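Listed next: structures, encoded as structure tokens.
Any read-out appearing in this document is the output of simple, stated calculations on the displayed coordinates, not a laboratory observation. Predicted model, so just to flag it, every value in this text is computed and none were measured. Cβ atoms are built from the backbone, for glycine too; each structure is taken alone.
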Structure P
Amino acid sequence: MSATAGPLRPGEPEPGGPARVRLAVDPGDVAAALAIRHQVFVQEQGVPVELERDPRDRDADHFLALVAGVPAGAARLVIEPAGFEGLDLRLGPVAHLGRLAVLSSARRQGLGALLVGAVQGRAVDRGLAVVYLGAQTHAVGFYAALGYGAFGADFLDAGLEHRHMAHVL
């Protein structure tokens, strides 16, 4: 499968086959992203719904990955203050990549990397110099391959073991 990154303009038709990631700018896209997160985190991984959804969703930048025009992955970007999770204050405000989810039927097709790239691109557009994420420990290698470095001790989030990771842009 060929894959391209970069958001589509509102109203731009989806291509027939390649995977695409776009900024979720309309309520339908946001709803699709939230539905994917619910399926992966709540139904598949057993995360309580009250922990998966939070007030940060209202102000987040949401991203939607599509394969042949069908929603298959999601992620979000929220802005944290300088020094978040112990990152160097000189890096300024922190882009917090979170809630990255790809449907089981669409995994191992590069959607995760496309979502990370889209979040990083948006962070650059917003003038941010560093991206932070809390990776489930089974995904540390995936993020490391994309240039993220692990730091600090493992921690539990929603009952799942995670690791702090960051990437300076």
Structure Q
Amino acid sequence: MITQEYVKTLLTYDETSGIFIWNERPQSFFKTKRAWSAWNTRYSKKHAGTLKDDSGYMILSLQKQLFRAHRLAWLYTHGVMPSNQIDHINGIRHDNRLINLRDTEQGQNHKNKRLLSTNKTGYHGVWLHSNGKYRAQVWDKNKKYHLGYFHNLEDAIKTRKKFEAEHDYHANHGVMTP
């Protein structure tokens, strides 16, 4: 189990930029003085972590384990690992500024999903059905809600937005990621 104290020994986290920096490590962490010197010369005071291409998250390796940077940021600042998922409020998965992170349950996290680039109507949960009408639909708490078929896109979007407002969706839900 990784602790806040251990993470703070290895890293410095800037909560306003969301960036981790490797700290200079004590010689006791290494078998030889040469290994200690080499590590500190190469890594200390430099950015820690790498962008994981397939997911868009920043990851760091500690104790031969991979950790997502946003979870370490939470541990670093709050003293405990998040109990749920960490939602990147603005939808940018590598933006680990503390102000952009919130510990939230999966269902609430799904209420802050970005709009997929393949979306053709410009609004989440609204599409042109094969019957020539616009369909509005929502999945909420593992239940599908069919909101209706509409002759025009604006009515379908209005109905979908009304549902979102009544069910505590985040204001960024359905917004295209910058």
Practice task
Name the one structure among P, Q that FRET efficiency 1/(1 + (r/R0)^6) of positions 35 and 91 (r between Cβ atoms, R0 = 35 Å, to 0.05) of 0.30 was derived from.
Solution key: Q
Completion exercise
Comparing P, Q on distance in nm of label points 7 Å out along Cα→Cβ at positions 27 and 59, the highest sits with Q
Practice task
Out of P, Q, choose the structure whose coordinates give mean projected area of the Cα convex hull in nm² equal to 12.5 when calculated.
Solution key: Q
